[in-house]
Structure I
Amino acid sequence: MKWKNFLSFERMITPVIIKILFWIGLVGSAISGIVVFFTMLIRGINNGGFGSVLGGFLLGLLAGILAFALGALVTRIYSELLILAFRINETLTDIKEILQNRNL
């Protein structure tokens with residue numbers, strides 16, 4: 001990246017930051033899914049009995065996968081909405097340059 005472009009705001013760096021935040025959000029979703037799974041499993045173990053442990057395992061597995069999937073989906077949608085504003089800006093800038101070149 002050229003410093004001139006960076007200092008004159010000709011090139012946006014926020015889309016790169018949004019992509020990094022997306023990956024951080026994805027890791028956070030995975031961690032939350034794992035935490036939900038182990039929380040439900042430990043709760044089933046604490047209740048005692050084979051049925052409670054098996055129920056805690058299965059419910060924890062389902063809830064963990066659901067927490068990860070929903071977290072990843074929300075993170076992706078939010079990231080796309082943020083990047084959409086920058087894509088619109090880039091497209092409008094391209095249209096402006098084409099119109100200016102056409103009038104010359």
Structure II
Amino acid sequence: MNGVMVMDGREWPLRFSVNHVCAMEEAEGMPLPSLLNSGMRGLRALLWCGLMDEHITRQQAGEMLQRYFSAGGSVKEISRCLSDALMDAGYFSPPGEEI
């Protein structure tokens with residue numbers, strides 16, 4: 001597990017395995033770094049990717065995001081959570097650190 005996201009009144013384990021990231025890149029037609037900067041599409045794709053072990057679909061990930069925002073959650077908060085989980089998985093270094 002690379003992180004935990006609290007959403008819909010429960011904790012969701014985020015896991016960004018190589019196979020999950022590859023499946024996401026193939027489905028979205030762009031690499032991980034591009035998805036990080038592709039707005040809401042990228043946010044939904046990253047949430048879906050992190051929750052693949054939970055058998056969440058892209059559609060369900062989008063619905064989860066909608067409920068999260070409707071309940072007062074922000075793009076900044078969820079982006080930080082997903083970014084932290086990606087760093088924990090080893091895909092990126094924290095700001096200011098060299099790879």
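Read-outs: derived from the displayed coordinates by stated rules, not from any lab. This one's a predicted model, so the numbers in the text were calculated from it and none came from an experiment. Cβ atoms are built from the backbone, for glycine too; each structure is taken alone.
Percent of Cα pairs over 24 Å apart computed as 14: which structure among I, II? The read-out was computed on structure II.
Given -32500 as the derived value for helix-only ellipticity at 222 nm (-39500 (n - 2.57) for each DSSP H run of 4 or more, over all residues; to 500), which of the supplied structures I, II does it correspond to? Computed on structure I. Using mean count of other Cβ atoms within 10 Å over residues 41-48 as the calculated read-out, with 21.2 as its value, let me know the right label among I, II. This figure was derived from II. One of I, II was used to compute FRET efficiency 1/(1 + (r/R0)^6) of positions 9 and 49 (r between Cβ atoms, R0 = 30 Å, to 0.05), and the answer was 0.85. Which one was it? Of the options listed, only II reproduces it.
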